[in-house]
1. Match the computed value 58 of percent of Cα pairs over 30 Å apart to one of the structures 1, 2, and report its label.
2. Computing mean projected area of the Cα convex hull in nm², for residues 198-309 alone gives 9.2 for which of 1, 2?
3. Of structures 1, 2, which gives 1.3 when distance in nm of label points 7 Å out along Cα→Cβ at positions 46 and 214 is computed from the coordinates?
4. When you work out relative contact order in percent (Cα under 8 Å, 6 or more apart) for each of the structures 1, 2, which one comes out largest?
5. When helix-only ellipticity at 222 nm (-39500 (n - 2.57) for each DSSP H run of 4 or more, over all residues; to 500) is calculated, the result is -8500; to which of the structures 1, 2 does this value belong?
6. Determine which structure produced the value 0.30 for FRET efficiency 1/(1 + (r/R0)^6) of positions 134 and 366 (r between Cβ atoms, R0 = 41 Å, to 0.05), calculated from the coordinates; the candidates are 1, 2.
7. So if we calculate mean count of other Cβ atoms within 10 Å over residues 278-285 for every structure here (1, 2), which label has the highest result?
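No lab work stands behind these numbers, since they all come straight from the coordinates. Predicted, not measured: the structure shown is a model, and the values here were computed from it. Cβ atoms are built from the backbone, for glycine too; each structure is taken alone.
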Structure 1
Amino acid sequence: MWRNWLRGQLDELEGRGLYRRRRVIEGPQGVEVIVDGRKLINFCSNDYLGLANHPDVVNAFRQGAERYGVGAGAAHLVCGHGRAHHALEEELAEFTGRDRALLFSTGYMANLGVISALVGRGDYVFEDRLNHASLLDAARLSGARLKRYPHSDPAGLKSDLGASAGKRCLIASDGIFSMDGDLAPVPALADLAKQCGALQVIDDAHGLGVIGDGGRGSLARFGLTQDDVPVLVGTLGKAFGTFGAFVAGSADLIEFLIQRGRTYIYTTALPAAVAEATRASLRLVQEESWRRDRLNYLVHRFRAGAMQMGLRLMESDTPIQPVVVGDNQNAVRASEVLLSAGFLVAAIRPPTVPAGTARLRFTFTAEHTEAQVDRLLEALANLPPEMLGIDERQNKLMIAADHSFSVSGSA
């Protein structure tokens with residue numbers, strides 16, 4: 001019975017264009033990767049600053065492994081919390097302008113640990129409809145009542161908050177939404193949280209290192225402090241180029257999570273070598289601001305060319321640049337055609353995004369070149385308009401046959 005059920009479920013996913021397949025990458029992360037013996041230009045990595053294979057980061061990892069070995073041995077509260085972990089937590093707290101920081105093994109576990117520790121049965125959690133799955137799952141598993149407000153709609157949230165007067169409430173949102181690339185209206189959310197006595201949590205996985213003064217993320221971009229947004233979640237596997245996550249906030253918040261955060265208490269600590277590598281990448285994030293400048297330039301270069309072609313872009317000025325296709329099968333086919341042309345691009349489909357909004361999710365890094373971005377635009381121009389969800393009758397700006405793009409600053 002189970003075998004037939006599993007096969008039937010897989011066949012249904014395949015028929016609906018929702019089947020997911022892994023690709024085996026050979027060698028390190030970078031703007032060029034090897035898949036099945038072919039060199040591809042990678043436009044789907046979250047290594048936004050190009051630090052995952054930076055020699056300083058690799059060397060710090062190597063030296064950390066030589067000094068501490070390759071395993072932490074136990075959870076932080078047993079015997080797994082080492083000097084490297086402690087130093088990284090202190091440096092992350094200083095970087096984010098908060099009292100303390102606490103390392104978690106992954107961003108998913110950080111969100112599960114934070115929300116399940118802070119709320120429970122009888123409490124309310126309010127979340128943006130397009131929040132990352134880890135935030136939504138955390139609310140569901142906490143036992144609190146989850147209410148999802150319309151995307152980036154503080155007015156809708158305010159209405160929901162009014163109905164929960166007298167209850168303990170928590171508001172959680174992405175800082176930058178991972179599939180749309182837009183920023184949350186964090187100042188408005190913070191104001192509502194203060195008015196209603198709710199606790200504000202921002203998961204800034206895609207903002208830290210990328211935007212804001214010194215790369216300090218979405219909160220820094222809006223000039224918000226620990227008093228404005230008490231709970232900040234960040235991941236280390238994106239702009240920092242390593243692995244793991246952290247939560248930053250007041251000393252009492254962090255001490256409470258050490259005592260009550262189940263995904264912190266019952267998980268083996270990160271290898272100390274990863275902590276040392278992250279300390280090196282954190283220094284680079286702060287010292288090499290040119291990486292953010294370069295990244296911003298490439299994003300705007302792509303957007304200029306994509307808009308010239310009439311592609312359906314989202315309202316995003318971040319490294320996440322989705323092109324909405326709509327149909328699941330078209331998104332998969334477009335991804336496969338781009339693969340044959342030498343580009344690795346992810347086709348994102350439901351349930352990751354709402355039904356009818358399947359898309360190609362392009363992400364950019366500081367290591368991409370102008371020539372690679374222009375080659376990607378040329379490849380997109382060669383795709384059938386209907387594959388990209390373009391109505392050809394309205395597509396009066398399709399690129400000329402020579403594919404020459406009038407992008408400001410073109411080399």
Structure 2
Amino acid sequence: MDSTGVFFLVLAVVGVGGGVALIVRRERYVRSLRDRGWAFDGSPSLDAVARLGNPPFGLGFRRDPDDRISGLTKSGRAFQVIEYGAENWKGWVGMVTLSRRLPELWIMAGQAQLRYGVVATKVAVPAQLGPGWTIGALDPAYAAEVLTPQVCEQLKALAAVHPDLNLGVDGDQLVVLNPPRKDAEILAPWLEQLAAVAGAIDAASLDSWVQPEPPLRMRFYQHPDWYWVGEDDSLLETTPAKRLGYDHSTKDVIRGRDGDGPPFVAFVHEWKTKRTESYTDSEGRSQTRTVVDNHSETILGFQLPARMPYLKVGLRGIGRGISFESGAFNDQFAVHADDTKYAYDVIHPRQMEYLMANPPATFECVDGWAWFEVDVHSQEVIGHSSHFLRGFLARIPRFVWRNLGLQDTPYPAVELTPARGA
């Protein structure tokens with residue numbers, strides 16, 4: 001055998017040996033976990049994290065739980081340590097169970113930062129914690145009631161062994177990023193310390209903050225009334241999906257609504273087409289072949305409270321459209337309608353101001369639906385469009401709704417805060 005053959009043989013032997021070593025190391029690690037009475041699952045289902053809804057959970061359509069360790073701490077508190085992958089994050093998460101479901105709260109030490117997608121704002125840090133901490137919450141009063149002196153002391157003890165602590169309250173789970181999961185001898189006392197933090201939170205007077213139990217389903221951060229459908233090809237018959245081609249299917253179907261806003265459906269439509277193309281083979285002869293092209297489009301629609309006359313609103317690129325009294329609006333937007341008076345009634349000066357301040361994707365109202373022309377199927381796009389449309393409908397005058405057969409406006413004219421998670 002020449003030197004090249006020997007080289008590749010050595011590489012193969014080293015590769016096989018390395019693979020065997022990894023398998024042996026993993027088996028020993030799993031055995032060390034089970035010797036403690038803990039369970040190990042190399043392929044957990046989504047149910048393992050279904051009740052979690054705060055980042056890194058609750059974001060996007062990709063939810064991939066992997067290796068999972070679970071059991072009870074010495075104090076009898078349930079825990080799990082799990083590898084989790086999402087569209088914008090991948091890593092390990094450790095958590096213990098609280099006695100009550102509580103609002104989100106973010107507690108960070110050292111170099112830890114608010115997690116991707118979190119909408120909470122920074123609030124005052126209790127004097128008991130001292131410098132080097134960051135607290136995030138939607139309600140400062142809630143954060144102050146959680147962070148009792150006893151909780152602060154336990155947090156400082158945990159940060160002493162986990163300097164860049166990134167901890168959050170997610171319902172009835174106390175969740176920490178990057179637990180020391182590689183060594184069971186280190187993980188066990190770490191879990192006991194995390195359980196001590198949970199015990200101090202349980203002892204705090206927080207009954208007024210208890211949250212209701214949500215439905216057991218795939219959850220979306222800051223959108224409690226959204227739910228995952230997955231596939232529903234019947235939607236292709238009731239939505240403005242393209243009809244050309246074959247092998248039509250839907251994926252990532254989401255339904256829901258935000259507060260009292262209009263209910264929506266959003267999904268990706270995929271299909272195929274065939275075409276014939278000419279080419280020259282290696283011998284210079286002209287040939288033809290059939291090529292299959294894959295296509296997709298995003299469908300996003302909101303159900304309106306009444307059948308409305310046709311109205312399309314978009315940026316000037318869709319044509320000049322109806323002329324309004326505002327030159328600035330006409331320069332930015334094009335509005336098309338079957339009934340010009342109806343368009344004037346809906347797109348009044350206050351509505352124009354709203355549109356110019358919050359430019360939406362092009363949308364059209366057709367009978368009982370508003371369909372948005374969007375290129376991306378994402379949680380952010382759905383949330384932004386939902387928030388915008390709620391404000392648009394709230395600015396339609398009462399007499400217009402009455403002309404459409406409703407007794408009053410279905411959407412009170414309130415000033416809307418920016419959409420959370422949008």
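1. It traces back to 2.
2. 1
3. This figure was derived from 2.
4. The structure with the largest value is 1.
5. Corresponding structure: 2.
6. Value 0.30 for FRET efficiency 1/(1 + (r/R0)^6) of positions 134 and 366 (r between Cβ atoms, R0 = 41 Å, to 0.05) corresponds to 2 out of 1, 2.
7. Biggest value here belongs to 1.
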